[in-house]
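Readers should treat all values here as calculations from the given coordinates under stated rules, not as data from a laboratory. These numbers come from a predicted model, not from an experiment. Cβ atoms are built from the backbone, for glycine too; each structure is taken alone.
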Structure 1
Amino acid sequence: MSFRPTQLRIAVVLCAAAWLTAPAFASPETATITYRRVFKGSVPEFIEIKVPQTGKATFDIRQLDDDTAPEAFEVGQPVRDKIFSLALELKNFNGQDLDVHRRIANLGEKTLRYERDAEVHETHFNYTLNSAAAQLQQIFEGLARQEGDLVNLRRAMKYDRLGVNDALRQFEGDLDRRILPEPERLLSVLDQIAADSRVIDIARERARSLAERIRTARNL
């Protein structure tokens, strides 16, 4: 069977149109890992962070009675790669029992969930001795703390400039404990505080010092 030139051009156009309108096939890049912690009576009571292999991550940090309000935020590729590498060690949570199964205090239910199209695996634990799972928990809790510090600083700048120094001290404590995966994400707000003459001098100086410390550590 042969096509005339006009017929061939029509066939090519139709094929291209079909390709453009067809749903995209799944790929490994569509995978998402979710961490959720629910601990009634703590502050915050609810943390949920979703990190896809590409694209915007989201966080939802609140008390249980508050409305759901996930927000987008940036997560660097090295942190994403580490998250997915640790998940792979745990077979993407397929059939994984991570809880220590001992009578210990309630530390909140943690959930790790892997999703890629129709493939979904998740596991739950109160406390785990599994190294990969503990590292994942540490990364996600660090991301939650990091975004919490950023939100606190922005809120203080907008509504309570006298409270900026307290927010900076909280961030500095988290930085000292090395629990923040990407403290450089806060550089822009630190620079903003340092340059704002409406903020008290001690806070401006602390912001400058913290920004310099982060930049120095990043360049090592």
Structure 2
Amino acid sequence: MNIQNYIGIALEELYRIFDLLNKKYFSNQLPAPIITIQTTKKSNVMGWFTLDKIWKSIEEKDFKDEKHEINISAEFLRRDVSDIVETLQHEICHYYNKLSDIIDYHGNYHTKKFKETAEKFGLICHKDSKVGYGLTERSEQFNNFIKDEIKPNQDCFVYFRSFVPKKKAAERKKNLFKYKCEQCNTEAKAKRDTNLICGNCNSEMVIQEE
């Protein structure tokens, strides 16, 4: 592999880690998903799992070989490699639940079903008002497995994507201006450089703001 193919190297490592997690916690029962590295639109989304099989093989005319997607957010590749492994395991738990017909979410809210699965497979869940039990951390046992058996390579994650600052909304161009009759104080709105005559006193109306 090209040593400058930084994303390819990172993906190879993610697939290697997936295989080890699959063997350790899931008895190699999980079909390999498509693992991707994509940008996130939210500053707190470190990864995601797609509920639908959105990847299809061009070699299968009937698209029987469809695959789910697990993504690791490109902006969060800057973290410690153990944190990346935790995010991968978090999304694998969603994957496991999907294949087991377990609904573990309501929108972004992670239910107790997710908590049960995640804590069964090495994570500790904390409850949050917005994402439910979606806040996870590594258990001691899971940490030891990462350290002693996975031995993830931090050097595979040397590049990450910067968060792009949101552009300020362009100021709306003012189209209408206030005009006022200086005789009777009648007001009206019109475009700049419009000649307005007051209907009450037949006087010229004067623009009030630039």
Structure 3
Amino acid sequence: MERPPFSDKIIASYASPQAFAPRTRAALAGLGYRMIAASTRGRFDDDSWRPSLRIVDDRHLDKLPEENYLPRTPVIVLRGSRPRHWRDPRVVGEAARPAGLADLYPLIQQALEEHPRRAPRTATQIPARCTHADRRWMGAILSLSVDGCLFQTFSEMSPGLECNLLFPLPRGRMISTRTRVEHRYDQGVGLSFLNAPEAARGAIAEFVTDRLATARI
């Protein structure tokens, strides 16, 4: 499997494993975000190390170390079912427990990356077919997210073209969705998904998480 983009950021976790959805922490590791449990560093209020980001259970927010230096380490809070207002200026976002990759990824991107993405993507090699009226393009999906994909084709597909995309995922799932050509690349075209069915988005999100969780950086 091709390596995903490597971030090399350290995230301190002040939350139990049960506060994260299955495979979420492994998927973040596959994206290059190294998560370290704060308990392995000793007390929660240990200020001798400075991670790139802290993810904290709302029940432990008051245990975070005081920071008298700038810039302060950003914090993402894992909460119960109801949104809350946080007085701590370090809090940059929140997600309900158990937090999944789709919940945490955009918050982490906004907090840490210069050019944040909305959804995680993974490298793939999935056969796919695009159709428009009586035209057909055969190719492969080289990268995939819930928002779109890179479709490998050497045929002409002009930006703005809308077409139907069909491709398989594991466990016998077939994804069919409307797409639009956004960009042309050497390897093919960037397609954005147009109102993809919720079931299709869920299947793609599960596939991306599984792939990233088994990646080896």
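If mean count of other Cβ atoms within 10 Å over residues 98-105 is calculated from each of 1, 2, 3, which structure is the one that comes out at 14.8?
2
On Rg/Rh (Cα atoms, Kirkwood Rh), which of the structures labelled 1, 2, 3 is highest?
That would be structure 2.
For distance in nm of label points 7 Å out along Cα→Cβ at positions 66 and 154, which of 1, 2, 3 scores largest?
Values: 1: 1.3; 2: 4.1; 3: 6.6.
Checked 1, 2, 3; max of distance in nm of label points 7 Å out along Cα→Cβ at positions 66 and 154 sits with 3.
Can you tell which of 1, 2, 3 yields -5000 when helix-only ellipticity at 222 nm (-39500 (n - 2.57) for each DSSP H run of 4 or more, over all residues; to 500) is derived from it?
Here the read-out was taken from 3.
To which of 1, 2, 3 does the computed value 20.5 (mean count of other Cβ atoms within 10 Å over residues 82-89) belong?
Details: 1: 17.0; 2: 20.5; 3: 9.2.
Computed on structure 2.
Work out which structure the value 3.9 belongs to, where distance in nm of label points 7 Å out along Cα→Cβ at positions 34 and 194 was derived from one of 1, 2, 3.
This figure was derived from 1.
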